[in-house]
Structure 1
Amino acid sequence: MSDSNCIFCKIIAGQIPSRKVHEDEHVFAFHDIAPWAPVHFLIIPKLHVPSMAHLTPEHQGLMGHMMTLAPKLALQEGCKPYPDGGYRIVLNTGAEGGQEVHHLHMHVMGGPRPWLKG
């Protein structure tokens, strides 16, 4: 299911161009257009879920897939391996949580640390 007004649903559908990192039957990953780090991409479910607040037990497999895919893609995109390297995973939820696009999305950020605050 998708939302015809959602920018991320349009990216998944190919209506808006993106720099794709990965795609499979459940998720789409692409580079952030305004990166906060040397490596910064998003992993989004193909299913339109507005936020973490909308997850139900039926989404456990999807979230597990996203969480286990993130380390693989982080290394693929240039993050150094743990423990000397690493990456940050951020999921914003709602207006007060900093969510700007209301389609569940996971930011994966890494690379040299000058960008890391807090």
Structure 2
Amino acid sequence: MSDHDPNCIFCKIIAGQIPSRKAYEDEHLLSFHDINPWAPVHVLVIPKRHIATLADIGPGDQELMGRMLALAPRLMRELGVDNGFRTLINTGKDGMQEVYHLHMHVIGGPRPWAKG
């Protein structure tokens, strides 16, 4: 696992080579709005270090994963989501992961097809 993969679209977003609509950034994480949102608010939270999948996380990554999860409610509050949200990490081929850079979807807001 290297810190950067020159062929990874998310590494290119982190490097500023591909534009994104940022929701948050610090020295460890970047969050940006998904270009194909599933709900009114849909952001991705990614580590700045290239980690291909959740299956590649090791004991030394516990703090990073905690940072990712702790950021989710903060982002949703800042983006006006106050009635719940969903977090999702797809992992590997069978987990329907499309971009092989660890990322967490944080999805909120009313969906027209949802009941209740």
Structure 3
Amino acid sequence: MVDLNKQELHNLAMNVVGKDLEKQGYEFLAVNSKFKKDPQFVALKDKKLHFVIVRAVTYPDNPVNYDEKLMTKMKNHADKFDALTYFAGVGIANQFDYQLPVNKMDNYVINYNGLIKIE
């Protein structure tokens, strides 16, 4: 069995968030899928710029918890562009046993509760 590496987990999270943003009517201006190269999405909605930082987390980490120092830095950067800042945490776990790593052979479950606005 081959476990998914950090970039592959990140790509899964990017797909989940990207589909959610599309469904909500966001227009993508830039997409960066490189692991920890922030922000991952720069998008436009209702004539307003949005920066979205995506993180994939594995069990037992909680996908709504984020690095406050990083998010403050990203918000300060976004403010220069009069943009809103969001965190999108995506939990990914092995479907058969959350304690096992996510691998290429087994199905997985997603825990994603949408965008978290950074104030």
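Which structure, out of 1, 2, 3, was P(r) over Cα pairs in 10 Å bins from 0, in percent, for residues 45-92 alone calculated from, if the result is 26, 46, 23, 5? Value 26, 46, 23, 5 for P(r) over Cα pairs in 10 Å bins from 0, in percent, for residues 45-92 alone corresponds to 3 out of 1, 2, 3.
Source structure of the calculated read-out (distance in nm of label points 7 Å out along Cα→Cβ at positions 21 and 53, 1.5) within 1, 2, 3: 3.
Each reported figure results from applying straightforward, stated rules to the coordinates on display, with no laboratory input. Keep in mind the model is a prediction, meaning the values are calculated, not measured. Cβ atoms are built from the backbone, for glycine too; each structure is taken alone.
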